[in-house]
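I've put the structures underneath this note.
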Structure 1
Amino acid sequence: MRKLVCVAALFLASGGLAHADVVADRQAIMKGIGQSVRTIAPMVKGEKPFEAGAASDALSKLNEYAQKIDVEALFPKGSDTGDTTASPRIWEDMPGFKAKTDKFKADVAAAVAANPHDLDALKTQFQAISSNCSGCHQDFRIKKN
């Protein structure tokens, strides 16, 4: 009986660790996305001068992170607990969440392909990207206090 309890405890602990890993993985991706956005947003807002190379690099990095978002792998059932701001709505409306994620990935890839060489072009591309971010955060993220 004691062995059974130990095996069950290890099984449950490994499942909890697996979910902790996906939470950490998706948080790392979101932090990378945020870092790229923090490079581009000040240019778009006129707070920093436009630099085509920096914008292109940030868009490329943003695309690398965006393409790593695998909804099935990063948001398995049960990974909505612990240190996460993922809303339960993700699991209640997984098709809607996946659609928003797919649109974000496509818009970021399109921005990279457009390779904006001036501020106006960057603003157009970034507007599409940032509307995805805010829409998804509004619908599928718990607001921090």
Structure 2
Amino acid sequence: MMLAGYLVAVLVGLIAVAAIYGILSSLPNAPAYFDLMGVSPIAVLLVPPLGMFVYFLTIILTWMQTLVFALIAEFFSLRSFLLHMVFGAIAAAAGFALIWPDAPESPERWADTGIIAAAGSVAGLIYWLIAGRDAGFRRPLFERA
């Protein structure tokens, strides 16, 4: 279930990035930067080859940190949805830092990092819904009815 949850969470995270940029570009007095960013994620979703490239690139950039977080959650039986959302935000921001290493030095990239982290938290919630609620090698002694 971990792999299925991860693959679906990455897809939902990419949709969340497009939705967040789309919403921010439609706000009144939004910077011109969001006009371009409001269109480009939607283009990635609508052009299948480009969308698959971004999907696989996202998987390549986030698989290691996500695997570490998933194994931590499994080993310690961490089933909190908030913790999975934090893990997703950290994994997404770390993946963004891998592709854009000078992002912390650039003030324009702080908004992008926040948006990517917010989409990562949505992805973490989706992962929790699919695989994280039953995380852990140890099972409870009594099953709920």
Structure 3
Amino acid sequence: MTVRRSERKQEYPDLGILAGRTLFAVQRELFAEVAEQGHPELRPRHGAVLAYLDEEGSRATDLAAQSGQHKQVIGTLVDELVELGYVERQPDPADRRAKLIVPTAKGLDEMTKSDAAMSAIEAELAAAVGKEAYAEFKRVFKLIADRQSSRRA
């Protein structure tokens, strides 16, 4: 009897499938929690900006590099977030030609709430698999993510 590819992938998922399933599940939980706390208009795509944004502001090029997104994608997301009231563009005091993406009060509120929600998600996962196992998983997963990020940079 031949085992179908989809059955093999379900029983023995590869790294891409596991990473994708994890990403989408965490995003669903995180954005549902943040929506309940007053930010229902945000979508997971906005995380490419908000997850990496510094409280004092960040350059779009830095956000693109950190998130792995193209600068044009970041620009579109920043436009959306400006329209939604989460960020604003301000002159960069270190370089008058550059702009900083700076969170507004609404953006800072979302960042605080999403950080707390993410901490709660991680605490729940650590409790489910054991704190040491979860810490080791994160350590190894970071090594893999860093290695893969640097391969095509």
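No lab work stands behind these numbers, since they all come straight from the coordinates. Since the structure is predicted, the reported quantities are computational estimates derived from the model, not experimental observations. Cβ atoms are built from the backbone, for glycine too; each structure is taken alone.
Points to keep in mind about this one:
- Comparing relative contact order in percent (Cα under 8 Å, 6 or more apart) across structures 1, 2, 3, the highest value is found for 2.
- Which entry (1, 2, 3) yields the derived value 3.0 for distance in nm of label points 7 Å out along Cα→Cβ at positions 63 and 87: 1
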